[in-house]
Each structure stands twice: as C-alpha cells, then as structure tokens.
1. Using the calculated result -3500 for helix-only ellipticity at 222 nm (-39500 (n - 2.57) for each DSSP H run of 4 or more, over all residues; to 500), pick out the matching structure from I, II.
2. Once mean count of other Cβ atoms within 10 Å over residues 115-122 is calculated for every structure in I, II, which label goes with the largest value?
3. If volume of the Cα convex hull per residue in Å³ is calculated from each of I, II, which structure is the one that comes out at 174?
4. Match the computed value 72, 52, 37 of Cα extents along the principal axes in Å, for residues 179-514 alone to one of the structures I, II, and report its label.
5. 3.4 is what came out when mean projected area of the Cα convex hull in nm², for residues 443-490 alone was calculated for one structure; which of I, II is it?
6. Hey, percent of Cα pairs over 27 Å apart, for residues 147-338 alone derived from one of I, II reads 41; which structure?
7. So if we calculate distance in nm of label points 7 Å out along Cα→Cβ at positions 51 and 499 for every structure here (I, II), which label has the highest result?
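Any read-out appearing in this document is the output of simple, stated calculations on the displayed coordinates, not a laboratory observation. For clarity, every value in this text was computed on a predicted model and none was experimentally measured. Cβ atoms are built from the backbone, for glycine too; each structure is taken alone.
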Structure I
Amino acid sequence: MNIEDLPLKDEDIQLFKSKGYSKLYPPQEEAIKKGLLSENNIILAVPTASGKTLMAMMAILKTINEEKKAIYVVPLRALADEKYKEFKEFGFNVGISTSDYDHLDYTLKRYSVLILTVERCDSLLRNDTNFFDDFKLVVYDEIHLIDSSNRGPTLEIVVSKLSDKRIIGLSATISNASEIASWLNAFLVKSEWRPVPLIKGVFVNEKIIFEDQEKYIGASENAVCLLSKDSINDGGQTLVFVNSRRSSESTAEKISKEFSVINTEAGFSDTTSGKKLEKLFRRGVAFHHAGLLYEDRKKVEDFFIANDIKVIIATPTLAAGINLPARRVIIKDYFRFDSNYGSIRIPRIEVTQMMGRAGRPKYDSFGEAILIAKREEEKDFLFQEYIKSEPLPISSKLATEGGLRTHVLSLIASEFVNDRDALRNFFKGTFYAFKEDPELIVPLIDGSLDFLIENGFLEKDFSATPLGKVVSKLYIDPKSAIIMRDGILKDKYSDIGILHLLCSTPDMPTLYLRKKEFETYHETLYDFWEMIIQDIPDPFYEEADFEFFISQFKTAMLFHDWINEEKEDLLVLKYGIGEGDLQRLKENMDWLLYSFERISGIFRRDTSKIKILRTRVKYGAKEELIDLLEIKGIGRVRARRLYKEGIKSKDMVNSDNLPLIKKALGEKISESIVFGDYYEERDLKQTKISEF
C-alpha cells in the first residue's frame, strides 16, 4: 500500500512524503486494514524499527483532524525527549511533561499532542480526574512494561483509568500479545517482519554459528574486540551489552587499545566519567549506562548516530529506551547480579530487546545479534533459551502490597471511586483481574483499605483525610508518609536526622553497602547517634534490620557530605556511584524534602529548617552560603570564594565591594554579577538602535 492510498488529508500525505515515506511496511498495512485510521483499539506487537511510531503518528493525525487531542505515554524521560523532538520535527503542536507530580498545569491542555511519562500521566489524573476529558486517543509506548515490577503497576492503573479513550498500544514481540489485545478489546497486529532482516547466532570456538550458516572470525582472548573489529571492517557499527556499569567501562577501556585514533575532541563533561569518555571517543569507542550525566549519555548517542563512535559498550538500559540501532549487537553476558537473589539469568524479553537493536534501516541490508559462549554446551543452551524460544508471557505486577496501597489511596483521594463496590469494580477491569480470577484481588484491596484507615489516610466513611489527600498528590508511598509523620511528631530535627529519616523511606533508593564498609559506617554512626530520628535496631538481636539501617545511613551520609561541600568527584569515588546517580538522588531527596515540608505543615510544625535543608541539598552548600546562592549565576563554588573574601550576603554584592568580588571571581564574571541588569538593559537599547 502506498502513502497516497491512505484516507488522510492531502497535506498530511504530503507531510509524510516530505519525510521520505512512500510505501507502507507489511505490519503498517495490516494495521490500516484492522482499523488504525478508524475508531478501533489496536495493539502493535512488532519488532524494533518496523514503523510503530509512524503508525502512532497516523492515528494521532486522524484524531487531530477530528479536532480532538492525543496523549503519548512513555516509560522513560529519555524516550519522552526523543519522541518530543520527533513529533516537533513533523510540525505537531506538541507538549511534554515528565515531572512536578503535585503540580496541575492546565496550560498543557493547549497542545494537540501531549507526551507524558507514565507517572506524570497518573499524577495529572490524581489531581484532576477530568483532566483528559478533551483527549480522545492514548498511545502507550512499550505497553509490555506492564510486566515491570517497577513501573508496571502504575502503567496498568493508568490504562485502566483511561479505559474510556481509544487505545493504541506499541509493544515488543511478546508471546501473549493476544491477551493484552483481548483485555483492551483491541485488534492485534503481531508480526516478526523487519525492514532489515535479523540473523541471530552464537560465537564459540573462533566462529559465529548462525541458525543456517557459520562464519569464521578468528582467535582472540577478547571476543568482544574481535567481533567489533570484524563488523567495523565491514562498514558497520556495534552495540555490546554487558551486565554492569563497571563492566561497560572496563570493556570499553580494554577494546579501545586495539583501535586507532579517528576523532579529536568531543566536549564531554569535566567529570571522572566525562574524562574517560573523552579519551575513549578519540578511538571511536564509548560506554553508556544510567550512572552517566544526561548530557554525556546524550552525546554518546548523538555521536553514535553520526557514526563518530563505532562501538558502544552498554548496560541493558540502552535497549529499553531510545532508538539506537547498529549493524551488529553483541550480548556478552546473560547473567547479572541481583541484590536480593544473587546471580540471575537475564529474561528473554530483555535479550530480545537487545537483539532488536541490530540492523540500521537505510544503512544495512541485514543485522546480526550474537551471544558469546565459552564452550559448545553453552552454545546449545543459548540457542535454545534466547534464539529459538519465544519470550515468556508478560503478567501483571499489580497485586503487590506497595503498589496496591499507593493506587487504592489515589483512587479514593481523587474521588475516582466513591465506595468499596466501585473500588472493587475498578480493579476487576485491570489486566491482573483479566488474567487471574477477579475475586483474588478483593482480599488484597480490603487489606490495603484497612492499612490506609488504620494509619490515618482514610476515614471509615471512605473519604480521604487531609493527610491522605496530600500524600496522594505528592505521589509518594503511604509508607513513606508514615515514616515522615512519625518523625515529625518526635520534634527532633537535625540535618542528618532528617536526611536519614527520608533515606529510610521506600521512595529513596538505598546505596549498596559493601561488606568492608559495614564497620566503617557503624563507627561513624556513633558520632550522630543522638541526632537520628528513627529507632535504631539492636545490632545483636536484629542483625539483618541493623545492616539495612546502616545502608540507609550510608545513603544519608552521601547527602550529609554533599551539603557540607564535598567535591562531586570525591563523592562519586567514595560512594561508588556515577555522576548521573548523584543527580537523580539529589532530585529524589529534593522531592522527599518538599513532601516532608508539606506533611509537616499538616501537623502545624515549623518548616523553616526543612526549607533551608532543601536549598542546601539543591546547591550542595553549607547554611552560611544560602543568601549568596540567591544571586543569579552564583553556585556553591563561587559563593564559597565570595565568602572567603568577606562577601557574606547578597546585599554585599555591590559596586563598593567590586575589588573584593573581582579578587574572588575575576573581572568579567564580577561585573556581570554586580552590573548585570545595567548591562542587559544597555545591550537591549543598543540592539534597538542598531535595528532602527
């Protein structure tokens, strides 16, 4: 089917043609026949690069032409940014929102297409159940992530809340896609077709064994380097998936030594990781993981797309998000460490996602996905487990204690449901109830209700208390709110006490505690013992609880060091984290401090100390610098320099003290800060004169 044959406006057809689209792929044609451009719900379970986004755009255009609006829901912020850019380039009136969970922004309604993360979509519904009344279509990207224990329950709740909308679900190929389609009363388009054929194999004993052929590569102690070079020599690029951040960096460092210098400077950040990337970039190699700063990850992706980087060594997070194909995908590891279960096998669906990145449309006539085996028996296992077998069926993760108590509260606090029967009926429409006996979830719901009533979030008449309403809108776990409330009522505030209290909530990821660190942090705890708000477990009779307490204390000490102006590179080294981790942890703590402030207000406590601590966490500075930090262009480093020169408040930043300010910051920056408004006004006047 040609683009011209679609029942769209002429200008829409010309738009697609101007972007290089002329003929539909087979899955796209099947989707059209099954009602993509009508009113039907559609589930698209097709491989990567098979045109899912284009199909979504077609459905969105149809919706816009009917003077209705569309929501595009994604699991990750990085994917939201990518889709926003893509839709913007197509000329859509598109908006994006990925945070500010308690902020109800009605200006978002002015957009024809609204790109939201799953959590942001849910938060808007919590604040206003009618927020999306003007929206007709919802596109769920990566809808198979209902299977995720992390964000799966929220995705399932959002889909259920918006069940009155038309649904387009985009999914990887999963074995039970028909169940998702049946649950949503949707037509299923399921296909293995790819624009670039994918061949899969296992490297063992100097050769790649494909399903129907073999290819001799050669002998080497470093299979990743050998396979990468083979692809590059043939004009391809390579993605290598490993099981840890440390492995991604060490593997990149190791193989880079075998490559020639091809690039000059890239401009990565001046962090430890950024400096490593800068060095690797010269040889066309990079690593990619969630511990990197966002701007460094983005540079790696952009340089790979531009073919300046030939090989990326990545953790599996890269496979789940952005569109970054390569000629050859190498899967080095199929086991990874889990803090709860030790070494576990990577699920088939994740490996399938990794393999799906092989083959660059418009560049490659085929893609290769290769697993690495050390011996023949392992080769047979890898073929059976990851190449010949379908991914395991996905299932609901909704029936977990934490997920249920959070979403039961939000449904009641937002008045989405008004009594126990309505609550039960809502959950009977979920994927969990579709797959299981719907009655199985009833006692779980009742258990969550009892918990919420007993802990002061709900009244017995099914209405939310002031605490319940605030907690629902803050988008935190009710258990976190209980910890905050109990801490507030002790009236025992200190920096480390508050930081540790918030690090003990389910909403704060806890840093991994190495065995050799236990004694170190145990000893450090004695210096802060009297300041800790939480009850400290007995180290002899509650050994497991105390060890977990120490890991929470380690996390709190990271923030304590940060607000006392420890350097970022030293924090990264000391706590075994990445620069991107530090950024996310700071954002998380900022939100928890804001939540703590809001909940403290309910109990009429003074929140001034919390506000000060929140500013300190934002800037990583001691309290004495807060006034200086209010000046535009002043961060903690410049503020400290000014303070050392005797400039201790923003009122002292004036022309009288210019010599001291110049001594601290240099001439150009000092004049900009002291005379900033004057120079901006003068430059504006000069511009107007020039224009005249």
Structure II
Amino acid sequence: MKKLGLTLYCILIVGVFYGQERVSDEKQSAIDQIIELVSENLETEELDFTTFLEDLNLYYNRPLNLNRATRDELERLLFLTPFQIEALIDHRNQTGKFRSIYELQAVEGFDISTINALLPFVDVAESSARPDLRWSAIKEESSQEAFIRYQRVLEQVEGFAPIDDSTLQANPNRRYLGDPARILTRYRFRYLNNISVGITGEKDAGEEFFQGTQPQGFDFYSAHAYFGNYGAVKHAIIGDYQIQLGQGLTYWTGLAFGKSADITSIKRSAREITPYVSADENNFQRGAAATIKLWDIEITSFFSSKGVDANLSEIDTSETDGEFVVSEFSSFQLNGFHRTPGELADRKSIRETNTGSHIRLVKDKFEIGATGVYTNYSGNFLSSTQLYRSFEPVSNSFLVGGFDYQLSVRNVLAFGEFSQRFDGGTAFLNGAIISVDPRFDISIYHRHFDASYVSPRSNAVSESSRNINEEGFYIGFSAALNRKWKFSGFYDAFRFPWMRFQAKAPTSGSEYLAQLEYKPSRSFIAYARYRFEDKLEGFDLGNQPTDEIGNRHRHWYRLNWQLTINKVLSLRNRLEFIHVDLPEGESESGWLVYQDVVFKPKWPAKYSFKLRYALFETESYDSRLYAYEHDVLYSFSVPAYYSRGSRAYLITQYDITHWSDLTVRLARTFFSDRSTNGSGLNEIDGPNRTDIRIQYRVKF
C-alpha cells in the first residue's frame, strides 16, 4: 500500500505543476450520448470504448478541421454514415473549403440533428500545412493525462472469507491469493494524431500486489510509443497496439460492432494500427507495426509475440535451454484473472506469435487490399473427441490470406472480403449500402464461413461469436418519414451447415428488428423497438444431456425516452419486456424499468451527479435484459439484469481544480428472491452486492 500511496502522490504533484482546463459539461454530455447510441445494442458485459473515447476527447480539445479531414479521420467520429462522409468529401472537392460549419446543411444527407452532433468535435478553420514537429510546437499543443482507479465489492466474497489452514492445504484453489481491490492506473502523452506515448498497469480483485506471486506490482502492464500521420509514415508503433484490416474476416483486434438499429454498422471501417490504451489482457498485439503510404499505395507490416493464458493438457518435461516446452493445450483463458494457483498455472503458458502484411490501393472511390497473416502457438491444440469440432485444426500454426475491397458508385457503397486458411476452408462476405433517396437507405449483407475455416483473429459481422460454420443473408432499411419520425429495421436469416456446441445437427434461425424513433426537438427523443430471434438449439431434459433440438424464441419490447429539461437537469427512462420460449417447451418472461437523472448544477459548478434506480424481474438468466450504465471515465459497462430485485447507482464528480477531478461511483444491487448472490468464489452470503469505484485524474 505504500507504493500505491506513492503513485497517488506523484500523480498529484505532477498535476500541481501542469494545469489545463477541465473537461466541460457540454463535451461530456455529447460523449455520453454518442456512447449510449453505439452501445445500447451490444448485449455483452465486456465492453471497451477506450480508443473511441480517446478520439472524441482529442477532437473536442483539438477540433477536426473539415477542410482537410481525411476519410479515415471522419470515420473515427463513428456516428457519421459512409454516405455522409462521401457526400462531405465530394462537396468539399466540388465547391472548395467550408467557411462555416452550417454550410453542412447544403451537403446531401446532413440534417440539423447530425450537424448538432458534430458541433463539439469539428471546425472549419483555414486549411493548414502538415503538423509542426518542432519541440516548441509539441510542447504547446500536446496533452498529458494520468489517472488511478480503485474499485472493489464491499460485501465479503467467498474467495476472501477466512479459511482454516488444513482445508486450504487440501484445496489451494478455494481462496484468492490477493486482496479484494482492483487497481488500474494509466499515463498518456499525446500530440494531435502524430505522437502518443503511454503506460498502463492493472491488478484484478484477488490478485496479489507487490508480494507473493506478483513482486513486480501489477499483474498486467502495457506500454506503447507511436508516431504517425506525417509524410510517408502513416503509422509506426513499438509496444502494444491493435490492428484492424479489411472487414475483419482475416484479421481484426479491438472494438467491433454487429447487427443493430443502425443499418450501416454491418460495414466495418478498419483503422489499421492504433495504440493500445486499455486493460483487456488478450485483445491486443505486442511488438512492432508500421504503415507506409506511397502515393496511392499503403503497405502495413506487423509483428507480435506475447504470452497468452491457456488450459494446459500436457507438458513435455524434457528441458531445453532452461525452458519447458508445452505439448498440448485445450483452450484459451480470456478473462485475465490470476487469483488462485490454478489460474496462475495457466498464466502466459502459451506463446502466440503473429506476423503479417497488408497492402492496399486507395483511390477516390475505390479501395482494394490483400492480407497475409501467419500465427504460431508454442503448443498444439488438443485433439477433440467432440463431433462438432471435427473440422477444427489441431496444429499450432495458421496461415491465412485474404482480399478485401470497397467501391463507391453514385448512391451505392459496396464492400467485401474473401479469406482462405491455406490448410483448411474458405470464408467470404459481400455487402452494400444503398441510398435510394436522401431519406431512405437499404443495407444488404451476405456471408459464408466454412466449418473448416479457422482464423484466430477473425472478427467479421456474424451471428456466432466466431467466423466459422455459418451462412447468412441480412437486409436492413432506414426511412426518415419526416423531420420528427424515423423508422428503421433489419431481417437476418442464418444457418449453421455443420453441428455446433450443444447442437448435434445442422441448425438455422432468423432475427429481425423494427424501431420507430420520434425526435420533435433537441431536448426530447424517444423510440419504440421490437426485436425477435428464432434459433434452433440443443437442450437437456431434467439436467440429462439429450440429442434433442428445438426452437428458442426471444421477443424483446422496449420503450425508451430522454428529456433534457435544461443545461442543469436531464431525465432518461426505459421500460423493457422480454418473453422467451425455450427449446424444451417451457417459456418465461421478464421486465426492466429504470429512471436516470443527470444533474449538473450551475453553482457550485465543480459538482455533477448521475443517478439511476432500476427495478427488474426475470424468471432466470435465459430471460436476462441488458442496459448501458454510466460509469467513471474510461470504464464501460452493460450489465445483465436478471432474477428479481432492484439496482441503483450514484456517480459524483468533483472538479478539485481546473486540471484535476475526483469521481466516485457507488452501485448496489438487491435481490429479493434469494439469500445469496453470485457463484463459486464470487458468491456473497446475502441478497446485496455493493460496488464502489474511485478515480482520481489529472490533465496537464
């Protein structure tokens, strides 16, 4: 704890000598709205918008100049559609530079709502030369930020409860080795989009800290040094990074969206190489990468080698140069937890090496690229006796190649990718976004992934979490009925030609969504949504495995509205209902209702508050519901609400000075239908769970 105190003290002292104005309420409100929009359709508790949030912070403090913004930079705003980006660039090429931001009203596809969303992040300054890399300019325009976050569950969790020595000796995995705190700290230096240097350290609850198995302090460290967007050097990085290529079918790491009410989300916008600034211990690369731009050609090459967590099934005990060689492993461990001797045995037990290149030809309306990636693991995959995994490889090497394209012709934007595993199957996807009218868009998307296609870092849009054993066809549409009403929706039909987990026969399914949005003014927005999913799945009877397959139907009904009363107070409400028909013939339902209050008083202006109170009831985890929750800066959550009870959280931010702030988040869940909650070592003896997060941040 002395070292933790020293870390806090150093951050505080640095902040005293380097001041910069605090993040404004208007900026944070704009960022909150955008993150809610893009996250509300993601039904997962694992969510990381750190890179996206970093871009919005940069563009707010250093607005993106629309007179020289590239297509890649405009795509980073995320809420602009591909047609809006193309229309903006075409308008700029035909009429010259913008003199006022409100000239965007003359650009096809830009309405007042879109322009208002853009206002905090762009300007129309005089077009300037390339960035100045003199030290005086870097010192003047750069920004630095550091923060430290402490969080824990206040109730006693089973993994931290007292235990006698004999019981622990008989089963060493019955208790966590470390304390209940999760600690995350980060420092980053950034100069525009040209230079970035950062370091991150993190320990999870239950992991030791500067003692025992972790004498080096944090369980996870990450660092990077980046230079780019200058001359022929588009990207160059040493350390940790993420890489996104094509449509994600051959290679993609980092955040990616799927099917949603935004029908343009089926098209991926690859960012190539970006610095890694998060604490996920798996979804990144470690090594070096670079992109060189020569006229219309961009060449990207990368190398990565890092340890990954895996369940070892066999170890070769023959020692070679002081190292033991792993023979086989059964699966990867992706949670990043190293709290018990068993979890520590899996820690970085396999070495993953990736090397590859991507070459891309970029013209005004046309892009085509080729990718080749070689992945090697220090051990072989364990041969599986499960029939559904018959086509999956057992070797330790993967060689995958692919071609991707993007073509814009008038009102049609076509895109696609083909990928081949050289000792296995193929996969391909094709899609198009068509602007039939400025008020009516259509999206179509087709994919085919062989059962024998396996690419370790494939992450294209699909129904399954992996791009394997799937065929599907998607069609979506969006219609602006008038200035106040908008209707959107999609239909997706898919099938799995081979068996899959818990389904001992080929299966199929479909999904559709319909949403009606009403926005009469900037201060009020509401939408009603219906979503349906029909999927064939295997099931058990009386906890006994069977070969039976049945339909699982899910119906979601949602009513959501938001009212901004003034700059001080805004209200957000949701009512959602779910009905599930289970494959074994039973059915269940659930509901969720919550009230959000965002309060930012004008005086004293140093405080802001966010409050939620939610009531929920579902019959089991099968009828769970998800809802985005506000959090401290750089922390994101979309938790599952299930069982019966209530949940509330309060976030208080206090601006200590104009260059530092302190944020506290207290969240409490009460289950009215049980006397315990959680499971295993995370079980709590009682109906309550209380989480606290405290974050101190300085900007200089």
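1. So the calculation was done on II.
2. Working: I: 24.6; II: 18.2.
Of structures I, II, the maximum of mean count of other Cβ atoms within 10 Å over residues 115-122 occurs in I.
3. Structure II accounts for this read-out.
4. I
5. It must be structure I, since only it matches.
6. Numbers: I: 41; II: 48.
It traces back to I.
7. Working: I: 5.5; II: 3.7.
Greatest value across I, II: structure I.
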